[in-house]
1. Given that distance in nm of label points 7 Å out along Cα→Cβ at positions 10 and 50, derived from a single structure, equals 0.6, which label among I, II, III identifies that structure?
2. Given a value of -8000 for helix-only ellipticity at 222 nm (-39500 (n - 2.57) for each DSSP H run of 4 or more, over all residues; to 500), point me to the structure among I, II, III it was derived from.
3. Using relative contact order in percent (Cα under 8 Å, 6 or more apart) as the calculated read-out, with 25 as its value, let me know the right label among I, II, III.
4. The value -0.53, -0.62, -0.87, -1.20 for log10 I(q)/I(0) by the Debye sum over Cα atoms at q = 0.12, 0.13, 0.16, 0.20 Å⁻¹ was derived from one model only; which of I, II, III is it?
Structure I
Amino acid sequence: MKEKTKPRAELTKKNTLHLAFWTAAWVVTIALSNFGSTLIWKANTALTALVIIVNFLIGLGMILANIKHLNGLDELQRKIQLEAMGITLGLAVVAGLAYSLLDKTNLISYNAEISHLVILIGITYLAGVLIGISRYR
């Protein structure tokens with residue numbers, strides 16, 4: 001029985017590290033896209049566009065790494081992850097559209113920023129995973 005568990009654990013570790021690499025690369029290119037044109041290359045539009053394209057391509061790599069990671073998980077881990085993702089997607093769409101409408105109709109005094117939605121997504125996903133883990137213990 002341990003022989004079957006060990007390869008799954010090794011595969012999960014390998015896939016998790018692979019996903020972490022792609023995620024870190026994506027975050028770095030997000031920062032580079034956002035701050036590079038003002039702090040490093042002083043408004044070079046072509047370079048900014050290139051970095052954004054690279055960010056997009058690395059983002060696709062991150063998505064593929066996430067799919068590979070999910071497919072390598074055992075059934076319970078996959079269930080926890082997919083439930084957390086489903087809740088996160090639903091809340092992001094509903095809250096994101098409501099937030100956008102609040103801004104569009106001037107019911108809030110500031111502009112709705114995507115960063116606020118990204119923070120909500122991160123917190124929701126983390127909470128969903130933690131709740132899932134505690135529920136299935």
Structure II
Amino acid sequence: MADKPFRCRLITPEARVFDAMASYVSLPMHDGQMGFMANAGAVVGKLGVGELRVEFVDRYEQNVKLEESGNKRWFVSGGFMQNVNNVLTILASVAQPVEAIKPEEAKAELAEAQARRSNKAEEMERITQERNAARRKVALAQR
């Protein structure tokens with residue numbers, strides 16, 4: 001999509017998922033999907049729930065290819081992001097490769113979330129967020 005690469009890194013509480021050069025990144029924000037390319041303006045924001053898609057570029061060192069280009073996708077949920085000086089840092093609470101999501105497990109997670117009930121507004125809001133996350137996970141698993 002874009003010719004100029006920029007640095008992108010995805011970090012969760014458990015691990016640094018990747019730190020690589022990308023040409024385009026699309027990530028879910030709390031208020032909608034947002035895309036990034038090289039030389040984008042500085043942004044700090046709250047992540048939402050959904051698909052993170054990264055278009056990686058080939059990385060060479062001394063004429064040896066170290067990393068292959070291509071698209072990769074993750075299900076991400078919660079956290080924050082920062083884009084400053086061509087470095088996009090994504091701090092996600094959850095990051096799961098889309099290919100690792102099993103459709104039957106995602107459907108079971110959705111059924112479990114839909115079965116939950118509460119009379120408390122705060123708890124019902126959390127349950128609704130869990131339902132929405134499970135729906136998005138099912139949709140990604142079925143693609």
Structure III
Amino acid sequence: MREKAPLLFDSHALLKLFQKETGHEKVARMLVQAKRLGTPKYISVINLGEIIYATKRAFGDQKKIEVLAHVERLGIRILPVPNDLVFRAAEYKASFSMSFAGCFALASAVEHRAVLVTGDPEFRAAEHLVTIAWV
């Protein structure tokens with residue numbers, strides 16, 4: 001039996017969950033199902049950095065700490081950014097009209113053959129490179 005593809009969350013998807021924005025229920029269901037099935041869950045350290053600064057800016061240090069604890073409780077593995085991933089993200093940035101942080105999510109999803117979980121429309125330009133779960 002083929003193992004279920006890992007899920008790679010971009011900052012948009014997890015911020016939606018943590019801030020209870022429209023569509024957060026879908027993200028929550030995906031996380032519950034992934035836990036039940038043992039599906040690996042990832043986030044690039046660059047995208048985690050986006051979550052940290054956005055949360056701190058909007059809600060302060062205490063909420064930032066709570067969000068980081070929540071990421072840990074969810075069992076989301078934080079992926080490092082080695083040089084080859086930086087170069088791949090830079091190539092994507094040169095090719096697509098996307099944020100540089102978004103390019104790290106894309107490059108990480110491609111590298112890990114993961115489904116990219118996002119609601120950010122900038123990824124539409126790269127749908128041919130990776131499977132996207134829209135939230």
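Every number in this text was worked out from the coordinates using simple rules, so none of it is lab data. Not measured: the values here are computed from a predicted model. Cβ atoms are built from the backbone, for glycine too; each structure is taken alone.
1. For distance in nm of label points 7 Å out along Cα→Cβ at positions 10 and 50, the value 0.6 is produced by structure III.
2. II
3. Among I, II, III, the structure yielding 25 for relative contact order in percent (Cα under 8 Å, 6 or more apart) is I.
4. This figure was derived from II.
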